[in-house]
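FYI, it's all coordinate maths here, none of it is from the lab. Nothing here was measured: the structure is a model prediction, and the numbers come from that model. Cβ atoms are built from the backbone, for glycine too; each structure is taken alone.
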Structure P
Amino acid sequence: MHDPWAALRHADYRRFLTTHFATTLGVQIQDLIVAWQMYLDTHDPLSLGLVGLAEAVPNIAMSLLGGHVADRMDRRKLAMIATWVLLGCAVTLTGLAGLRGEAAHYRVVSVYGVVAISGIARAFLQPARTALAAAMVPRAIQTNAITWRSTTWQLGAVIGPALGGVLNAAVGPRGAYVADGGLIVVALLALRAIKFRDTPAAADDDVPIWESLTTGIRYLRGQQVLIGAMTLDLFSVLFGGAVALLPIFVVDILHTGPWGLGLLRAAPAVGALSMSVYLAWRPPLQRAGRALLLGVAAFGVFTIGFGLARTIWLSFACLALTGAADMISVVIRSTLLQLLVPNHLMGRVASVNAIFIGSSNEIGSFESGLTARLFGTIPAVLLGGGLTLGVVAGTAIWAPKLGAVGRLEDLQAGG
C-alpha cells in the first residue's frame, strides 16, 4: 500500500528537511528585500533583471566545479561550507541596508556583489544537497522523498515572502536581513545534526579534471528523457517567469504596498504547496511524461492570465495556479534525476541540472526585466506565457521518449 509518510520515517531525512526549510525561508526573505530595495533605489525594471543576472552568471560558471567537488568529498561537509557563505551574505546585506546619506549610493553596486557571492555558494550547495538527499533514502521511496522535499521548499516559499513583507513593513530591510541570518544559523545546526555520511567512491579518480567536470554533460547526451525534462524547464521558466516583475505590478499596476508584494511572491508557492500535498497522498502517477508536458502547458496559460489580471486577488489566483502546475514538473523532473543517475555521478549531473535551473530562474529574471523595458510590463508577461506553450509543443516533438514515460518507479538507472 502507498505510504505517504515513508520518507519522514527516516530521522536524518527529517533533519535534512529542517535545514532545507530554514535555508529556503531565509533565502526567500533575502530575495524579496533585495528586489524591493533595488527597485526603490533605482525605479528601473532592468535593475530587477540585473539582480538575477548577477547571481546566475557566477552560479553557472561555478556549477560544474561544484558538481565535481560534490562527487569527491563528504557532501554534508560541502553543504555546510556553502551555507556558512550564505550566512556571511546575510550579515553583509544587513550592514548595507543601514547605509544612509551619501553612503547609500554605494548600496546598489554592493548588493550586486553580495548576490554574486551568494550565487557561487549555491553552485556548491545545490549538487551537494541533491546528491546527499538521493543517497539518504532507499530507491523505492525516492518519489515520496522528493515530494516531501518539494513540499518543504514550497512551504518556505509560501511563508518566506509573506514573512519578508511583514518584516519589511514592521522592522525595515535591516531587521528582515537579521531574520534571514538567524534562519541560516538554524540550517547550519540541522546540517550538523545529520549522522548520515555520503562520500562517493568515484569511478574516475584518475581522469583529468576538465574531463571530470564535463562528465555530467556527456552522460546527459544519451539521456533523452532527462535532457528533455531539463530543457522543458529551462525554456518554459526562462520565458514564462513573471515573478521578477512583481515590484512593478505591485507599485504601478495594482497600486498596493509591501504587503502586496509579499502576498504575490507567496502565491506560486501556495499553489505549489497544495499540489505537493496532493501528490504526496495520491498513488504514483501512471503517465508521468504526459503529466509533465500538461503541467508546463498549464504554467504558460496561467502566466498569460496573470498578465491580464487587474485585481490583486485575481493576480494571486493566477500565480497560485502557475505554482501548482510547476510543482508537477518539479516532482517529476527531480525524480527522473535521482532514479536515472548513478550515485557516483549524481553531483556532476545535479550541477548540470542546477545550471538549467539557474538559467531559467535567474537569467529568466533578466529576460523579464529586459523585455519589460523594451515592450512594456504586461506585453512582456503575455509574450512569455505564449512562448512557454510553444516550448511545450516543441519538446513533445523533439523528445518523444519523455512524453512516453509511465510510472517513475519502473525506471532503471542509466535507462
Structure Q
Amino acid sequence: MSARLEVADIFRAYGPAYRQRHPLSDQQRRVMHAIEVCRTSALGGHLWVCDECHGEVPLYNSCGNRHCPKCQSLEKEKWIEARANDLLPVEYFHPVFTVPDTLHPLFRANQKTLYDMLFRASRESLVEIAADPKHLGAKIGGIGVLHTWGSDMSLHPHTHFIVPGGGLSSTEDRWIACPPKFLLPVEVLSEVFRGKFIDFLQRAYRTSQLQLHGALQEFRHPIRFEGLIDQLYAKNWVVYCKPPFAGPEKVLQYLARYTHRVAISNERLIEVDDHHVVFRFKDYAQGGTWETRRLAAEEFIRRFLQHVLPLRFVRIRYFGLLGNRSRKENLERARTLLEAEPPKPSAPEGETRQEMLERLTGADPRLCPKCGHGRLKHCREFPRPGSPMPSQRAPP
C-alpha cells in the first residue's frame, strides 16, 4: 500500500493506452491531461529555500481543474468562508433528489440537458411545495449541488440541497419558520419532482433536444418513448431529507463534504496491482460500511471520466432567497425579521496568500518540510518548459 498513490499516477500509467482504445470528448482529454501534469514541472513553479537548513524546496503549480482531486481543498475552504455570510440563525435541512437508474443511459448521452433538467425539477419542487399554504406557505431559498457518482464511481445523478428552515411570507414582512425538525413532506416532494422531470423530458423529446444514438435509437419511435415514460411514472422516485443540523455553525462543516468533492479522492486509493486499481468505497446497500473494490485500470478510468462535466457547466447553484440577483437584500430582510446580527468579516484586511492558507487550512505553508522548523523564503520562479523566463515575458 502506498500512501502517495494518486489518480494522476493511474492516468500516467494507463491513460495513453486508454486514449488510444476509446473515443473521448475534448473535455475528458483536457481533464486527463490536467490531472496528469498537476503539481509537476510541466506547469512550472517556484523554488523556495529554508532560512535555517538551507534546503531547496521546489513547489510546482497546480492545474486548477475542478475535477482534480488535488486542487479542491483550498477552493472549497474559500467558498465555504464566503458562504458563512449567508447563514441565518435557524435550522438547516438537507433534501436529496435522485432519479431512477432507468434514466442512466439517457444521462450518459445527454449530460448537460438532463443535469440541467435534474436541477430545475428538484429546485422547482422545493419552491412550489414550500410556497403552498397547506405546507410551509413561504418563499424559501437554498444552495444546490450536483453529484453524478456513487461511492464506487458508478453513475448516480442526484442533487443535494442545503435549505434554511423557513422563509419570507408572500408580503415579505414576516419570517415563517418551519415546524421543529420538519421542512416539507418528502412523499409530496417525490411526486411533484417525478412529474416535473418527466414533463421536462417529454418537452425535450418533442423539440428534438435529446441525443438518441446507439442503444437509445429505439426511443426515436414515439411508442417506445411513451413506454419509457410509463415505466418512469410507475417507479417511486427517491427523495429524502436528512435530519436538521445541530446549528448554523455545523452547516459549513457539512457543506465541505459536498461542494467541491470529485468522483474519488486520492485518500481512498489503496494500490495499483497488475493493471488493476484497489480502492475503498462506502457500501450503502450494507448500511454504509467501508469495503474495498478491485477494478481493471481501464474500468477505473472509464468510471472516473463519466463524471467529467460539460465545459462551463455550473454544479453549485443558488435559488429563491439565495438567488444571485437579490441574495444580499433578501438576507438583510430575513436578518431584520429574525433580529439577527449582521455577519462579521472573516478575512483580515491586507491578508497575504500565505496567511490565508494558514488560516483556512491550519497548516503553515512557509514551514520547511525538511527540517520542520525553518521558514521558506522565495528564491526564484521557473516557468513551464518552453516558456520564456519571467524576465523575458512581455508585460500584461
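Can you tell which of P, Q yields 5.6 when distance in nm of label points 7 Å out along Cα→Cβ at positions 32 and 336 is derived from it?
Values: P: 3.2; Q: 5.6.
Value 5.6 for distance in nm of label points 7 Å out along Cα→Cβ at positions 32 and 336 corresponds to Q out of P, Q.
Name the one structure among P, Q that Rg and Dmax of the Cα atoms in Å, for residues 16-175 alone of 16.9, 59 was derived from. Present the calculation step by step, with values, prior to reporting the outcome.
Numbers: P: 16.9, 59; Q: 22.0, 70.
The structure behind it is P.
Kindly point out which one of P, Q the value 37 was derived from, the read-out being percent of Cα pairs over 36 Å apart.
Q
For mean count of other Cβ atoms within 10 Å over residues 8-15, find whichever of P, Q sits highest and give me its label.
Numbers: P: 16.1; Q: 18.6.
Checked P, Q; max of mean count of other Cβ atoms within 10 Å over residues 8-15 sits with Q.
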Inset, instruction - Of the structures P, Q, report the one carrying the highest value of FRET efficiency 1/(1 + (r/R0)^6) of positions 40 and 128 (r between Cβ atoms, R0 = 41 Å, to 0.05). - result: P
Inset, instruction - Could you tell me which structure in P, Q was used to calculate helix-only ellipticity at 222 nm (-39500 (n - 2.57) for each DSSP H run of 4 or more, over all residues; to 500) as -26500? - result: P
